[in-house]
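Undergrad: Scrolling down, you'll hit the structures one after another.
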Structure I
Amino acid sequence: MDKLFFSYGHDDYAKFVIKIKEYLEGEGYEVFFDSDKLHTGIVWDHRLEVAIGESRWVLFFVTPHSARRPDGYCLNEISMALEKKKTILPIMIKHNSLPLSIHRQQSMRMEFLHQKEGDAVERLFDEKMQELLSILTGEKSLSFDGIQSNILQELDPLSFDIDFSVHKRLVGREWIDKRITEWIEHHKDSRLLWITAEAGYGKSALSVHLASKHPDVIGVHFCRYNQPSRNDPQRFIKTLAYSFQSQIDGYLEEISGISTEGRDDMELFGLLITTPLKNLGARDREYLFIIDALDETLEDGEVGDKSMITMLSDDGFKSSLEEIKFVKIIIMSRPDERLKQFLSKLDP
């Protein structure tokens with residue numbers, strides 16, 4: 001029987017997670033479960049990595065505590081699972097946004113099952129356990145339905161699973177986190193932070209780190225010179241919108257029913273990004289999104305007429321940002337004078 005790794009928060013929902021553990025063990029599964037207080041240190045990290053490596057599935061029990069950024073320890077376990085290319089099954093115990101690294105995945109819903117007792121609840125619990133068993137054995141797969149399915153089809157967002165899996169967890173860069181926090185808190189009028197470094201200095205690893213850990217990051221986009229779809233402005237906008245709807249309550253409803261066909265870049269940005277954010281408001285926080293490796297969108301060393309760089313430097317884009325002042329952008333790239341010329345309009 002397959003081994004399972006349970007990633008959960010040591011919180012008020014632990015008792016319910018233990019109930020699921022005991023059920024699955026009764027079905028013959030071997031479950032790695034840290035029942036004691038959280039441990040730290042290299043030895044414990046190694047033990048977790050071994051346990052995840054030996055497991056067929058990683059079951060991530062989502063609660064506000066387990067998925068909290070930046071210090072939710074489950075986020076480290078999810079990063080380990082992605083590095084080892086393990087199958088992750090999010091199980092929603094208490095409503096919360098999924099981490100950006102797995103935001104495209106469908107969750108198995110188990111809210112409210114832990115709140116009541118009685119025969120009806122037990123029957124529903126048994127039904128959910130049978131559904132879980134059918135997923136673990138491959139007899140069934142989770143799929144989106146209704147409004148979520150429609151928006152997935154309309155936006156057709158890009159997947160960055162490979163980017164999250166190949167970049168190791170970042171260590172020893174606390175000064176970067178502090179610099180970004182300082183920028184957010186003390187440079188309110190600055191809309192763009194442009195971080196430059198030559199190839200090999202870990203810019204993409206930093207993007208993964210921020211997307212995984214920083215509580216204000218609601219989207220990340222990875223450009224690649226040899227993947228035209230990643231460098232296309234419209235795919236960028238649609239992918240960003242899909243990410244936003246996974247992180248901001250009410251965003252999905254704001255963009256449902258919108259037709260993206262035949263829209264130019266700035267019109268699409270207004271429909272999918274500016275208008276929904278204006279309608280929903282800042283909610284007492286800053287929103288950040290990251291564009292990684294923007295220099296890789298250069299075409300034969302030049303800025304194309306319909307490139308992401310051209311769109312970002314468009315006067316319409318700057319005007320849109322003025323309408324959503326609580327949104328900031330972090331761009332990662334190699335130092336490039338052509339980029340500097342175009343991005344200067346955003347006062348980086």
Structure II
Amino acid sequence: MIRCGNAFPSAIIFHQEIHHMAIDKVKEYFRTFGREDDVLELPASSATVELAAQALGTEPARIAKTLSFRVDEGCVLIVCAGDAKIDNPKYRAQFACKARMLCADEVEGMTGHGIGGVCPFANPEGVRAYLDVSLKRFGTVFPACGSGNSAIELTPDELFQYAHAAGWVDVCKGWQEWILQTPRLFLREMTQDDLPALCRTLQDEKAMYAYEHAFSGAEAQAWLDCQLDRYRRDGFGLWAVILKETGQMIGQCGITWQDAGGAQVPEIGYLLERAYWHRGYATEAAAACREYAFHTLGISRVYSIIRDTNIPSQRVAKRNGMSPCGSFTKHYYGIDMPHLVFCVSKKEENL
């Protein structure tokens with residue numbers, strides 16, 4: 001008899017039928033909302049956060065994973081971001097019991113879905129779903145839809161609605177909280193995992209024209225290491241700029257101590273991927289950094305130091321309420337580079 005790996009063909013067909021039944025059940029559930037066509041049946045497995053992110057072409061953190069826990073004689077579902085983990089003390093404080101995940105042989109019977117496809121939709125009566133605040137970072141997220149190759153893209157509010165969630169909870173750890181948010185962006189500390197995204201900007205010769213060269217891999221790593229040192233030493237630095245809509249890092253913006261002709265000043269700097277220029281993102285992020293400097297850090301005056309030929313960045317500084325207040329020449333990469341200094345004070349902001 002022909003065998004496929006370690007499984008008989010009949011067993012494979014049986015499991016495929018089970019997957020189709022599971023996703024069909026969720027599609028039928030979404031039919032009541034007119035959203036059944038939005039349920040995605042993926043050609044590749046989405047049974048883990050990493051596989052789901054690859055199949056959907058998104059960041060792992062945007063995968064809304066559903067964890068199942070036993071409480072009393074039933075279970076609760078915690079839907080959280082893909083980069084989050086259960087924080088046992090927080091869980092105990094929220095539910096007055098220890099976090100005990102369902103055993104593998106209990107999952108389907110208690111949640112209505114098999115492992116890899118557990119979701120907060122079309123569950124048996126009595127199953128309560130809670131959404132963790134780690135999901136609120138994103139414009140949309142991707143929960144599973146009953147099988148290990150399914151998903152649907154929803155806003156956190158839509159997910160709350162369709163899951164008939166019992167409430168928002170804060171029971172996770174390990175996820176990257178934002179420092180600032182704007183209508184379209186999050187700003188958070190960079191990590192080593194951000195190096196590939198960082199390189200999309202730093203190794204783009206056109207994006208780095210003000211620096212006269214695209215960075216090497218070693219220079220990009222040194223740049224990232226410098227920011228990590230600033231976070232530890234100063235409590236701030238250049239932060240990752242995350243587009244809420246996609247969860248993608250599109251550049252960096254933040255506050256750093258810089259030399260301005262012999263004086264150390266707090267500078268608001270910004271550097272975005274070229275694909276995201278001319279959309280107002282730099283202005284939006286820079287304005288949030290100005291407010292953070294004035295009202296959180298207690299800084300009374302902020303600066304932006306910009307090469308005299310970098311007209312787009314000068315426009316951002318002006319839109320951020322800044323005016324020219326000086327100039328000096330930097331010697332960088334074997335070139336004398338005239339720079340303009342822009343600044344705004346907290347007092348001027350309130351005028």
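Undergrad: So P(r) over Cα pairs in 10 Å bins from 0, in percent, computed for just one structure, reads 5, 21, 26, 19, 15, 9, 4, 1, 0; which one of I, II is that? Show your work: numbers first, answer last.
TA: Working: I: 5, 24, 32, 23, 13, 4, 0; II: 5, 21, 26, 19, 15, 9, 4, 1, 0.
Clearly, the read-out refers to II.
Undergrad: If you don't mind, there's one more thing I want to ask. Given 13.6 as the derived value for mean count of other Cβ atoms within 10 Å over residues 94-101, which of the supplied structures I, II does it correspond to?
TA: Working: I: 19.8; II: 13.6.
Working through the options, I get structure II.
Undergrad: Where is distance in nm of label points 7 Å out along Cα→Cβ at positions 110 and 262 largest, in which of I, II? The partial results should precede the final answer.
TA: Values: I: 4.8; II: 7.1.
Once distance in nm of label points 7 Å out along Cα→Cβ at positions 110 and 262 is worked out for each structure, II has the highest.
Undergrad: Output the label of whichever structure in I, II has the greatest value of relative contact order in percent (Cα under 8 Å, 6 or more apart).
TA: Numbers: I: 16; II: 12.
The maximum falls on structure I.
Undergrad: While we're here: Could you figure out which one of I, II the value -9500 for helix-only ellipticity at 222 nm (-39500 (n - 2.57) for each DSSP H run of 4 or more, over all residues; to 500) was computed from?
TA: Working: I: -12500; II: -9500.
Among I, II, the structure yielding -9500 for helix-only ellipticity at 222 nm (-39500 (n - 2.57) for each DSSP H run of 4 or more, over all residues; to 500) is II.
Undergrad: Still on this structure: With Rg and Dmax of the Cα atoms in Å, for residues 246-333 alone coming out at 14.2, 43, pick the structure among I, II it was computed from.
TA: I
Read-outs: derived from the displayed coordinates by stated rules, not from any lab. Nothing here was measured: the structure is a model prediction, and the numbers come from that model. Cβ atoms are built from the backbone, for glycine too; each structure is taken alone.
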